[in-house]
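Here, each number is a calculation from the coordinates, and none is a lab measurement. What you are looking at is a predicted structure, and each value in this text was computed from that prediction instead of being measured. Cβ atoms are built from the backbone, for glycine too; each structure is taken alone.
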Structure I
Amino acid sequence: MASLITAVHLLAYLLAALALPLPVLRRFAMLALGAAAIAGIVSGCTEAGERTLATVHTYAGFEGDNQEISMVRFPTGTTHAPAWQWPLPFAGFALLWILLLAAMERRQLGNPLLFPLVLAWTATAAWLGMQWLAAPAEVVQPLGLDRFLWPAGLAVALLAARSAKSMLWLFVWISAGTLLSRLPAAVFSKLASDLQLGTCLDISTVRDIVNPMTQMQFEPRLVPGSGQQQFWLVWLQHVIFFPGVYVMSLFGIAFGLYMFHRNGPERTK
């Protein structure tokens, strides 16, 4: 059941993002959001007792005696909550976006950033809320933030491709969107680490990561709570590396659409 709910969540995130630049998809997005929320509520209400979730942070390192670099899943905390509670954060997120999409009707959006950023930030809040309420690991941990931040970035790219006045502005919109969508997660990751709040964004106990420059573990080992540890695991990942990867992938999509909007069939008639 958890795997099915994960698939429906992924579909809901993608359709909600695509519905921002493509009004024709808004009704389908509302249906997907409603179906994902109902599936979670049914699953939670039919499961008795209390749930437990062991949250993990995934990083590049050496697992056990393996000498090959792999993605290590490091435990960061444990949460407990009644089983019926974990679907509530996503249900609130789904209700909000059903109302927003309904209010938009078929209007084209002008600002490439506003609604994609609201989507990214509210999805982040719902994702963290589900972790605190001990959601099934399949629902919150595979793909992590990327399950909704990449679709939100895609929405920025599609909207910017239609409204940008030049390729420079196209690049600026996409860069700003990818950075700002991830910035709240970076800030929360620092707070969660300083206060040891748990969740997948708490990196306070992670020490044995691989230095990307040397492909070896840091020596001496990273000190928990140090500026060096938080730079490599919080700021580098959320403010530099992932935004850079997103920009490279999304700019190619946006560039193709930008050229189509300016040189497509309707322009050549």
Structure II
Amino acid sequence: MKREAFKDIKKVVIKVGTSTLSYQNGRLNFQRMEKLAYTMSAIRNKGYQVVLVSSGAIGVGAGRLGMVEKPKDLSTKQALAAIGQAQLVKIYQKMFEGYNQTVAQVLLTKDVMLIKERHTNAQGTLYKLMDMGIIPIVNENDTISTDEIVFGDNDTLSAMVATLIDADLLILLSDIDGLYSADPKTNTNAEIIRSVTEITPELEGLADGSGSSFGTGGMITKISAARITSEAGIDTIITNGDNPEIVFDILEGKEIGTHFIACKEKLTLSKN
């Protein structure tokens, strides 16, 4: 079945998590990042406006210092984020420049969504960058974030960015093919849920865990992000990011991953 609603999409936010960008030891998966840069450059050349929300700063910083586990104390995590973010953007710049694309770093904290003036300024900056043909690369400003202004995970951040720019579609590239009816790692009868029209406690009960030792999210944060975007009238896709070129198929309307439909109808789960 083809997702006909996707034929009119023009503005897309793509989020990649730590488990997609790197190996379990925190080292970057450069081949996958290169494919991501190619894919986003290609869809930008096709006329789409695109924003990348990228995790990975803390993991990259840890890998740079030879650390194999994510630290628990805030100051160390923030120091690693400062190290890793600089390295991450440098790599992205080099890769995107290879496809004649210019990128811009945008670091946000949650108060952007809470304080009107900051909200307006961030929104204006993102709109202007896209109008100039530049691809914004957004991450949380982990180095200065506190409990009061932290998003907590980049799934939530990507949903907030999607609402900020009034996107048509949010694509969450993860380490799993989508939302399943049960844990596919332990239940061989688990089936992927292709579409969701309402997020219920039953649905949230299907989600658990985080895919990477350096990650902060998991399926539950993706469902929470989909709730935010759905209420804002934005469709969301959760799918596997092992091959970022899957984005081409998504934009062509192919039935890939789990589609959270931007509507408030009675819950419908479709496995076909």
Structure III
Amino acid sequence: MSEPKAFHWPDNARLAFVLGIAFEAWDKNKPTQGAALQSPLPKDALWKRDWSTETFREFGAKVGLKRLLDICDRYDLKTSVQVNGLTCVYYPELVKDCYDRGHELVAHGWDQGERLYMLTREQERENIRKTIDAIVKVTGAPPKGWSSPGVRPTDNTVDLLAEAGLEFHCDFHDDEMPYPIWVGDKLIIEFPHQYTINDHRMQEEGTRQEFFEKFTDEFDYRYKIGDGNPTMMNVITHAYLISRIPFIDTFEKIISYAKSHKDVWFARRGDVAAWARQRVLASR
């Protein structure tokens, strides 16, 4: 294998800026999984549906997603939208709208409440297949990437994604730049998960002003070093969370701040993965 050329982004951008919007769905026929605003219901509760949590999550479909997409349109920004298979079943019109606006759909497991580490290899294979099929049914096009629910893959996940024909995976934390994983003769690009700029931080700690300051601190440093060391910034948001007032103001400020800089590549996860794939194959 020949030595790869010095790394660069398209048009010699200093920084790749990638915005993700998770648009998730939990199985409505099962007891509520997890919690959003309060601790989970006690095991001995007489009722198993936590309406506080479930209606909090429904905000994304009912109000939030359209708000976020309208802002993205205003700034001509295309994003990566992680969707569950059930998202496509419950909200097909919204998923199709994301796709029609030019946003990328990243497969995010069948049910956000079903963790892959509880599945056998065959059950996980079926989970992946159903998720892909649900996206194809709504959009007519298969997704190219995968992000596991809870960012928790298994020993089998990467192999099964390669088997299913997917091209990139978003669950590992061991780098901040895309890198290749070979599964036999099939190439999967790892698009590493970056958890620092995630809107859950606004819910769990600090204020939205502090969150925006953390964003600008990271963006500014990456931009500063980007002339000789181009890097990637992966901002992660959720349709039911950052779309609420006043958090949505922070969402728009993040986009506006990034857009105010020259030499930034505004990309989707799949765009970055395709760029990395091209370089890997060219260096063989």
>> Suppose distance in nm of label points 7 Å out along Cα→Cβ at positions 86 and 238 works out to 1.4; of I, II, III, which structure was it derived from?
In response: III
>> Suppose relative contact order in percent (Cα under 8 Å, 6 or more apart) works out to 25; of I, II, III, which structure was it derived from?
In response: II
